[in-house]
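Next up: the structures, one after another.
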Structure P
Amino acid sequence: MQRWIIHVDMDAFYAAVEQRDNPEFRGRPVIIGGVGGRGVVATASYEARQFGVRSAMSMAEARRRCPHGVFLAPDHDKYARISAQIRAILDRFSPLVEPLALDEAFLDVTGMELLYPDPVAIARAIKAAIREEVKLTASAGVAPNKFLAKLASDLNKPDGLTVIRPEEAAAFLAPLPVSRLWGIGEATAAALARVGITTIGQLAAVETSLLEKYCGKAARDLQRLACGLDDRPVIPYQEPKSIGNEVTFAEDLFRREEMETELLALAEKIGWRLRTGGYAGRTITLKVRFASFRTLTRSRTLSEPTNLDETIFATARRLLDAVTLTEGVRLLGVTVSHLHHGGGQLALFGGDDDKRQAVYRAVDKLRERFGTGIITRGRLLR
């Protein structure tokens, strides 16, 4: 049986949502990201992309290129709610849906011939349902594997639909630049270009031993992709290995009190994410990036898993206390790993902690109903 994969990718998702919800933004360049001086672009509308604005660009550069743009901080709660709506639509078309992020997912539609004439018809139906029910556009790629499907979805944005059939894969890939292959970044692409390998077709034809000099152990996998081969399955759900957040500051921090306040805000976000996902974790990792871009990490493993804000904060603060601060800090991050699924630490406490459990349940219910900003600690009010 021929395998068919569809990759669905929302078009400029964050920016498109804001344009949908704010009529005055439609047709204007909308740029979503960190609005501080060191923020980066998360999503740019297609109007903004005409000015050279793109994801991962510094917000300062985006403002230089598009000074008349609409610059907004991301509303993650809203985007997550809309993503859930989209996921519900995708679930109607296949039991095998693998989300990659809030705005994209793979579907395995192999064997759906009794319900639809072909996989392209399924992709059209998905796009139509998203447009009708969510009022947003999505691009889709239809192909015999995940690599080709994701590649196809990116080729005719926005609102595109591209099909790569098995017999067309090699010819389709051959003229594309090697940077289109997963695992080849700018440095590897430049190294390959120096020996005359610039296209996927050239990479597919080169001797594996030569490719290993530049790509190491990944050479064989890259050549399989270059030939259009990818046997990875669509996995409906994968347990996360860690949950964390980090923040880059508009100006370097020098006072430990300021850093501790930022750690508290991070701990509050992480604790909420852990509890809503039903997780608790034992290892807490602090990440510190200095003004010179020197970065260090420090970790501590607890005797019991936790999903409580104050436990995460207290541990991160102790880790920060052990760091010698000789220069300003431009970024702080906290991650909780070694996750356990289930009731989490709230189920592990007893006695005097019952009141704390009740408080967390009440706070989490408020946040779930009204958004995470509805309630916070007084120290975080600014």
Structure Q
Amino acid sequence: MRPLEDYLVIDFSQFLSGPSASLRLADMGARVIKIERLGVGDICRTLYTSNLIMNGESSVFHAINRNKESFEVDLKSEEGCDMVRELLKKADVMIHNFRPGVMERLGFDYPSVIALNPTIIYGEISGYGTEGEWRNKPGQDLLLQSVTGLTSLTGNADSGPVAMGLSIVDMLAGAHLAQGLLACLYRRAIKKEGGFVQISMMESAYDFQFETVTAFLNDGGELPQRSEKNNANAYLGAPYGIYETSDGHLALAMGSIPQLGQLLGCHALLSYTNIEEAFDKRDEIKAILAGHLRTGTTATWLSKLEPADIWCSDVLNWNALMAHDGFKVLEMIQEVEMVDGYQYKTTRCPIRIDGELLTSAKGSPKLGQDNEQIIREFITQKTIANA
């Protein structure tokens, strides 16, 4: 039995942040019912973030909404809202990620929902919080990366602002929401009381930078200075970075500069014996290192560094990674199937509980595919008659 079996989650959320939280709950055993707009559904169904269309819908929708059910409903009608209220009366968790004010207009804000179900755990994600002049700005990942300073940490010093190649703030906010919901579910099991979990993408982005922000706050407001060469962390000295070799690339983390010089046969590095030089002269050191590493293969350098316990690695693309036994043994890929028989491969939950892989063969739902079953199971005959 999985930890959240017999828990019911009603999920109004769209795009990535909220659905990533409900996906994690689903993988741990919860039953997740997506509330989707009549005729449209989650906007992510048609928001094509890649050029890959899978079974008529976007690849990202299939990736983040597997293992869920779909309830298609008209939330502009009182009859539709009545059916959703019936679901909420029986739910353990509710999630949404609409802008401030939307759920109030629909009648599903926190005070309205706890009046229906006092022990429900109500979770919401906003872009910038519910107060202040930014509260109504769109909570979009690239915009949040840009406004919170994340783009000043990636790339070299002359690169300008560089965004991460993932919707990282969406995923962080979803992870934080899942953590808060689980904490409140634990409290509810002990005290029999509900809870209100609020997450903003902006706060999640700042929390993600807790190390660098702490350095900034305690260093006289000194802004991060990325290295000019092979930057991988604005606050770390040489050799930290990714370097080109004669046939690929090599990642190098922390290490003694003179020791690297000895192991690699790079005599120019032997003179950097002062530990502070690793940061103060990092661009100079990295330039020497970069030139030397291009003279040999990745495998050659790894054969010299790994036996000496230097933190280093090959730099792999997905083809090379997935062909490697080190990846295969993790069994991170699973195949799932939709109700119409369409099958696709995707990742599994990364969490193991009691040695069990949290896999599920249930793919993403077709819009409204579970309406009949949900109505039969949860909606009273009186509500159906009114509809």
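Here distance in nm of label points 7 Å out along Cα→Cβ at positions 219 and 275 was derived from just one of the structures P, Q, and that gives 5.3; the source is P. Taking Cα Rg over 2.2 N^0.38 Å as the criterion, the top structure among P, Q is Q, with the largest value. Among candidates P, Q, the computation of relative contact order in percent (Cα under 8 Å, 6 or more apart) that gave 17 used structure Q.
Throughout, read-outs are computed from the coordinates displayed, never taken from laboratory work. Here the structure is a predicted model, which is why all the values come from computation and not from measurement. Cβ atoms are built from the backbone, for glycine too; each structure is taken alone.
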